[in-house]
1. One of 1, 2 was used to compute distance in nm of label points 7 Å out along Cα→Cβ at positions 22 and 54, and the result was 6.7. Which label is that?
2. Assign the value -14000, calculated as helix-only ellipticity at 222 nm (-39500 (n - 2.57) for each DSSP H run of 4 or more, over all residues; to 500), to the correct structure from 1, 2.
3. So if we calculate FRET efficiency 1/(1 + (r/R0)^6) of positions 14 and 86 (r between Cβ atoms, R0 = 30 Å, to 0.05) for every structure here (1, 2), which label has the highest result?
4. Match the computed value 0.20 of FRET efficiency 1/(1 + (r/R0)^6) of positions 30 and 78 (r between Cβ atoms, R0 = 30 Å, to 0.05) to one of the structures 1, 2, and report its label.
5. With percent of Cα pairs over 16 Å apart as the yardstick, tell me which of 1, 2 scores highest.
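What follows draws every value from the coordinates through simple rules; no lab data is involved. Model, not experiment: these values are computed from the prediction. Cβ atoms are built from the backbone, for glycine too; each structure is taken alone.
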Structure 1
Amino acid sequence: MDERQLGAAMLIFEREQAAKKLRPPLPCDGKLITQQYKRWDRTDEIYWLIKHNHGATTRELFELVNFAHADFTASLRHLVDSGKLRVGKKGRARTYTPTRKT
């Protein structure tokens, strides 16, 4: 048995294993189904922090959270755009307060 025959036999064996659901499909047999990375929605956490720290600046809020800056800014922007937060100024820093009482 030479290398080509061995490779063909191994490929047949792996395809049989994939058909029996003992392994994922082979990459050469088509498109793989992969799970997409799903971003967590952090808006509730930030909104809770702002409700308990009225007038906190962006830097103060970021020091209170423990997730990435990109998630933080996206969630903060979503809260402002949806009208749940009012943006004020304290010097050059932005401050945030909730618009409705809950």
Structure 2
Amino acid sequence: MAKLAQYKERLLNEFENRNDEWTYADFEKRLSEIKKGAYYQDAKGIIITAHKLGQWPKTVKRYLFTNYKSFGNVSAEFVSIFNEIYSSTSDEEKESFGIK
């Protein structure tokens, strides 16, 4: 099993425990505050790894859904993960993200 760096675990735990309406951009901004020189490609890797580990499901879902809502799609690296999560999400929850 892959082991995440402590700063990545802290970031994921922080967002998993948030109850506000944060977006993928908030996640990316916070990452750049925690790890100088990090940017959106680093955030993508963290989200993909979190999903592969089967942890931080709220964070993975909110990151992907808010990204999709902003751009109307997700980048190629996310397509299979997005489709998996999207297909298992209720219509009501999709509506709450504005992506139904």
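1. So the calculation was done on 1.
2. Source structure: 1.
3. Ranking 1, 2 on FRET efficiency 1/(1 + (r/R0)^6) of positions 14 and 86 (r between Cβ atoms, R0 = 30 Å, to 0.05), first place is 2.
4. 1
5. Across 1, 2, percent of Cα pairs over 16 Å apart peaks for 1.
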